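Trainee: Listed next: structures, encoded as structure tokens.
Derivation of every value follows stated rules applied to the coordinates shown; laboratory data play no part. Given the structure is predicted, the values throughout are model-derived calculations rather than measurements. Cβ atoms are built from the backbone, for glycine too; each structure is taken alone.
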Structure P
Amino acid sequence: MKNLLVEFLRCPICCSVLRKNSSVLLCIKNKHKFVIKQGIPILLDYPNLPTHSKDQQFYFEEKMKGQIIDSVQSMNHWKIRYLERFAENFKLIENKFIVEVGTGSGYMAIGLARLGAKVTACDITFKNLVALKNFAKTSGLENNMSFVCCSADLLPFRRDVFDYFVINSVLEHIPREKEAILEIGRVLKKGGGLMITLPVKYRYIFPILLPLNYFHDKRIGHLRRYDRVSLKCKFSDFSLKRIYFTGHPLKVLRVIVNMMIKIFGEEAIEEEDRRKDNVMLWSSNLIAFLKK
């Protein structure tokens, strides 16, 4: 585990300094102990983790089994578009410290590391982080990436350490939403940037697609949905830089058709959706860029 990462870390339970001792991190105040496995610190307060979060940990660990980490050549166009939006809104990326919470398949963390950022990828699922760490090593990105197993509402980092924070399709899963939002503000530097992706409220969904969205929420563990007003209210300490709306009906229907028989090109689908990215009505998700 990198020495720089240890300097950033703190105990997620009592906020005290952590000291590395062999394969263990020990907090100097209350002696809370956390293991380091395969170079990845596991900084979860597991006994106090909400039941829903434990269920989500199991769900996504199962979902990620056998999933192939994206190379640049194989990355879906919608993932490339997410990276492009980040670069459009936060132009200074090289050598900046970025944390991604709920990194999932890791496409954002990997893409930003390729652009020269120092990325810390966090997730509640340890096995997924191991796969990402191995991919980073074989892809020559090891020096630009660190990995931490933790939960979004108890981040094990010192205050004001990151230039940018990425949290895509995560906040809607978290029972302790308010605590997670406070953690984002705490670890971001003053003037730092936030990228967040959220599902939009049902009243904006295309009516025919409402049952599909409702079923998806129940299956994947969504606890809530958002709109522009609720976003501004919950992130009142941030200024909104730019907001995009994605997943309009034509895109969704074409993606569903492609799942059965590939007819439509991914780039064309994204380009069509991009033309409506300032329209909230009938969109599925919002992607917001904010500044602390």
Structure Q
Amino acid sequence: MRILKRITLGLIAVIVLAVLVIYAGSEWTIRRGRDVALTPITVPHDAASIAEGGRLAKITGCRDCHGKNGGGEVLVSNPMLGTIAPPALARATAGYSDAELDRAIRHGVRKDGSSLFVMPTQALTFLADDDAGRIIAWIRSLRPLPNDSLKTTHYGPLARALLLSGQVRPSVHPATVSVATRPADIGNYFVSVSCAGCHRLHEAQPSDDGRQIVPALAPIAAAYDPVAFRTLLRTGVGATKRDLGMMRVAAVGGLSALTDVEIAAIQAYLTAEAAKVTAR
């Protein structure tokens, strides 16, 4: 019995030590400072720019995660992963300067210098300066409301283990890759600032939750006729009519805000990209 008791106590000690290591290591990852300088940004105040900022916030997924009207959402809540709760934007950004808010959006860095997580900065980093300013203008137009979500993000043991192992990576993107104004090639641009948050151009990959395969963009777009592709981006209904999961959510929630001209430009760009691979 003594040997069994010692083995049990030893196992408990190992488990406790592992939990402490995971917690301490992941907490360091969460709190670690990131050296990304602030840069000035011009934020417009006219109604048209604010409205366009709200539309862009749909297309780029801000309103899918932070709520249709920016009031916050709870995306995940379970004991192992914890709670992933993008905050109400008006409340969360009240203490941010415009430059700090721009750094959070395009570079994934909080006011205190730590990294954001589960933020699609791999796409948002390509936002042109003028479009980033428009999105900030829309955020500044929001006001705290009684029904805002007050939930905050905290990580459970599985999420912390994934953070520590690097399987969940910080959202920080230090390099500036954006241009001053929205480029003329809007097909490439909207793919970069929106679609690239989930998809790669030429390679399929697992979704973040591992529940489905996210297809490569270029060959999918090339396989659709223009009407069907427009339907896909507006409704999330594909050629097979099956439930496309997150694609349906993204289409109804944000991509439906794209104009016909923008959708046509996106398909033209992706079809050209697919042709490059075929020609090799």
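Trainee: Can you tell which of P, Q yields 22.1 when mean count of other Cβ atoms within 10 Å over residues 55-62 is derived from it? Don't jump to the answer; show the numbers that get you there.
Mentor: Numbers: P: 15.8; Q: 22.1.
Of the structures listed, the value fits Q.
Trainee: One of P, Q was used to calculate Rg and Dmax of the Cα atoms in Å, giving 18.8, 60; which?
Mentor: For Rg and Dmax of the Cα atoms in Å, the value 18.8, 60 is produced by structure P.
Trainee: Out of P, Q, choose the structure whose coordinates give helix-only ellipticity at 222 nm (-39500 (n - 2.57) for each DSSP H run of 4 or more, over all residues; to 500) equal to -15000 when calculated.
Mentor: Q
Trainee: For Rg/Rh (Cα atoms, Kirkwood Rh), for residues 87-166 alone, which of the structures P, Q scores highest?
Mentor: Q
Trainee: Further question on the same structure: Suppose relative contact order in percent (Cα under 8 Å, 6 or more apart) works out to 17; of P, Q, which structure was it derived from?
Mentor: P
Trainee: The value 4.8 for distance in nm of label points 7 Å out along Cα→Cβ at positions 111 and 271 was derived from one model only; which of P, Q is it?
Mentor: Q
Trainee: Here is a further query. Can you spot which of P, Q the value 25, 24, 16 was calculated from, given it is Cα extents along the principal axes in Å, for residues 95-142 alone?
Mentor: The correct label is Q.
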